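In the part that follows, the structures are each spelled out as structure tokens.
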Structure P
């Protein structure tokens, strides 16, 4: 039996009705009794769940918010999971969404979430976390939420959702109707946010104070949620770390997907040639859906796995006029949602230095000194473009369509301008995560255990605690030694800079003068490389990245 299709109207209606109901006099969502501590068994709308006590907090792993998306349910809107009566064991981390890194792993029964809270939580601010990985790999458990639940006084929810081709497929056979979309991962996020709204009070959270926090790909997803009419009323604040605004043209994306899938269609006898297969895959023939829903997930997962942070290889977040406006972000109607945008100063350093082009036959024509200069060129301008892309570029688009409060920040720690430098990597992408988890997943990259880094981390967490509580990172009172985080406007493009020496945090507000235009002009004028090498680096290392 064919699974129900997505109805834009039904999703929009459910979010709008909930938001409208919450504003009615006398309306209140169910809340846990303030006097009773939260236990390890909590009730959800689908059934009770058994969690586990850890140091200082409680956690429930893998609570289902949707049914399996395998088989005929692949590339359909998420549906409710089957209800259960006995307490579901949610004490052990489950499998991530199906994906491919060095091999295929995970599960298509991935619509689940982790909840971290504390025993005395009641009407706490809620953080919903979207993870990194290019929307192709990864898991919410890259940022365990227990530390933030304790430090920020919040309830932390980590989401799993469909990734790669399973999460984004805009072939006509799957989204030819006027209310059908290929952005299935966004539908999963909407479903999860509805679960949070309906259930989080049982875990001590406030369903009317939800902040979406995304890192890298999750940060870009968070920006998509801001621009999407699907998410109006579903959350109240947004934090995007290393994010930025990206979307893809639906028609061009369908052609890219068809080209990637065509060899499988030939292998399975659906066409004699790849050209014929591509044409067939771009039709609304129901046989396309039937065939693809039956293909082994392990054969689909590796497709486009070599995206290298390039939308051209793995197009996703389609501007389809349903979940995202046809005109992309400039055409969106943004709600008055307070938004905080944070970046590292050197987020492209690692990608630049270890890009595969530098070991290619073309690169071997240049000397070692020339290639070292080329890596520095790519790191310098790539990182600068990342900074603008993640912060000012997004803020300018939102500010043109909304008066929402905007706060922009940059972590300088580790960069060449920092009081504490990290060789080669600088202020790399991900340098903020240890500040949010209390541990260092990058122990092989840099020692982040020093007193200065920890003091900077404490300051960032204080800003975030104020922000998720009130929408203002300054709150009623700043942590001692902190700089007031000025609101960003087009006329006053303020940027909070976070740094530290060996022992102390250093924060300051600065005017963000960089723009994409100024950086491209500087690249054009840069004479550190020969014209031939500069052109090769731009074409092979910089061009086509998310920030391009």
Structure Q
């Protein structure tokens, strides 16, 4: 007997003996192995790939009891229907799925119903993945295909449930069609992949889009949806694999109705990016009253501050100088509590050698007295520092050299700051400590390949929160020192307009977002590690 046959026979004998021993054991039955088999489609009425389709109901029969899961998100009908079909059973188990069509179907059109992961067996929840039912109201089934990949233009991980849409470029199509009309064909990446494939298409010329369709209405809403597009026309048939970068546009300018946020603060919310707005009170305000307009550093809001006075309402004129647009609002007084100054430090207890220490205020700071600040180390020796007031971010930074295994005591005496209302602080004490150099790791990053400078190299945590950043205008080694132990991602932004930030795209202006790439793996850093990584960047 050949050697391989003897080995197989030996293992077969062991398996038989083990099975016999298992049968001889006493105890409660385990229920047998877990069922990992998805439900199998036995037949469809009308049959799949039916032509000259005229039915109003479709039934799909399976070999076991099934149920529906998240079918409202999982079922994708292409071309989209005005009214979603009714799908049963809802909340029960049967051996069939029934689809009731509520729309009048287009003539000579191939339709696909992709059920995604929405049909699962009743016991274990195994899905019949991406089951597709296809029919045509004409005499043949269209058979062309478009495939590609959807990625997020900025984030490393793409969103789930991305719609990919094809619009036929005919006499009715224009750049605004995606805003107000559903596509000719649609599919969805669902929650399992970034790869898409549109099937059963007819020959022609198309525009292709990706959409994070928050409203699930199959059209683009600039205020809520992300969009991705390619500049070129898609001509079918094609064997091109398309890449769609998904991004959120800066919305068009709009101004929200202003309202009181506190007794002496009115907020003017707006959208539209870095629009230059001028706020003017048309109501006569006494000369003794001080006013100040400050941009909120965290959101698109202008804060209108004013010192206390009695008034029923104030009429404002808001001018958008770029668009030459003027809005007028009447804001009625509300009885609210006045804000009191709160100072928030950037660090508590510990600080990294490379970190900046700053204190943020909730009320605009108009003055800072650096003679009311003292910093000492653990030996009570005074530490030199530089103080700076940033009125844009409404924070005060204290820059001082930090040594290893040291403690620092920051004493802020009364009258250190004066806010817009003339209020000052009480005594504030902060205690900070640094670790030893051996508590941290160091990373040197070498860049290789074809690189167009300038670039922004960012170090983030695994949730893509920014940790460190270096602006690079020419080839050089990049050092990220004193890194806390943990896992990091590297993100590179190609700053094509040299403005120091990532710029998103705009569909109507045919502007793609600035290119962003990530190092292909997570970088682990441990205490006292020195690591060198090379990032080869390809075109």
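For mean count of other Cβ atoms within 10 Å over residues 229-236, which of the structures P, Q scores highest?
Comparing P, Q by mean count of other Cβ atoms within 10 Å over residues 229-236, the maximum is at P.
With distance in nm of label points 7 Å out along Cα→Cβ at positions 61 and 285 computed per structure, which member of P, Q shows the largest figure?
Q
A value of 64 was derived for percent of Cα pairs over 33 Å apart; which structure in P, Q was it taken from?
Q
Hey, Kirkwood radius over Cα pairs in Å, for residues 69-292 alone derived from one of P, Q reads 20.5; which structure?
Traced to structure Q.
When distance in nm of label points 7 Å out along Cα→Cβ at positions 269 and 301 is compared over structures P, Q, which one is greatest?
Once distance in nm of label points 7 Å out along Cα→Cβ at positions 269 and 301 is tallied for P, Q, the winner is P.
-1500 is what came out when helix-only ellipticity at 222 nm (-39500 (n - 2.57) for each DSSP H run of 4 or more, over all residues; to 500) was calculated for one structure; which of P, Q is it?
Source structure for this number: Q.
One of P, Q was used to compute relative contact order in percent (Cα under 8 Å, 6 or more apart), and the result was 8. Which label is that?
Q
None of the figures in this text is laboratory data; all of them are computed from the coordinates on show. Values in this document were obtained by computation on a predicted structure and should not be read as measured data. Cβ atoms are built from the backbone, for glycine too; each structure is taken alone.
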